[in-house]
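Values quoted throughout were computed directly from the atomic coordinates according to the rules given, and no laboratory measurement underlies them. The shown structure was predicted, so the numbers you read here are calculated from the model rather than taken from an experiment. Cβ atoms are built from the backbone, for glycine too; each structure is taken alone.
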Structure 1
């Protein structure tokens, strides 16, 4: 399996946990005399969330590189780790805790970008 990749950044180790959320956009509407009804508005955006660890003497530098990538904004191609390539935005990054002297736990969230380039 290839390593997770966003734009030009390649994760040294794939995340331990990877969750893909595919959804439909729906809205509950109240209609006079009928009560509540559900409207299907179309295909929702795919969300990719994950958790993992960064290892080695440079674990903090790896995290800093991820943080800079997230802060630069913009969309790019997200692929690898069994994902079908998609255009996405790096929405959030969290440092969960330091596991050991050379380990940093983290979590992230990417959101699909279907906008025109």
Structure 2
């Protein structure tokens, strides 16, 4: 999936890999998130991903010229999961829209674990 933005000067193409990294780094900036996770649907195992693989914890889908973002995260024990998710949604939406110009329709978060 490649995003295409047209303006009066020309056309800008943004690859999916760039958008995945923007989302991943924006999410990891938020307080209370420990890591991104990759869920293997086949056997339900959750893998913890470091910074080098954080894009595997993110899925993007285009819908009506807007972007749907899905994140799979691990949160820190003792922190309000609802507040962490609210912060992540706001941060990811702001960073992605301001850095790429792509409008975000929704941000879905799946909390895959808690680190004690």
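Can you spot which of 1, 2 the value 2, 10, 18, 20, 15, 10, 7, 6, 5, 3, 2, 1, 0, 0 was calculated from, given it is P(r) over Cα pairs in 5 Å bins from 0, in percent?
Considering all the candidates, the number was obtained from 1.
Looking at structures 1, 2, which one was distance in nm of label points 7 Å out along Cα→Cβ at positions 57 and 73 calculated from, given that it came out as 0.9?
Computed on structure 2.
Upon calculation of distance in nm of label points 7 Å out along Cα→Cβ at positions 9 and 33 from the atomic coordinates, which of the structures 1, 2 produces 5.6?
Computed on structure 1.
Say we calculate distance in nm of label points 7 Å out along Cα→Cβ at positions 89 and 105 for every structure; which of 1, 2 gives the highest result?
Sorting by distance in nm of label points 7 Å out along Cα→Cβ at positions 89 and 105 in descending order puts 1 first.
Which one of 1, 2 has helix-only ellipticity at 222 nm (-39500 (n - 2.57) for each DSSP H run of 4 or more, over all residues; to 500), as calculated from the coordinates, equal to -3500?
Source structure for this number: 1.
Where does the value 14.5 come from, among 1, 2, when mean count of other Cβ atoms within 10 Å over residues 1-8 is the thing being computed?
Numbers: 1: 14.5; 2: 10.4.
The read-out comes from structure 1.
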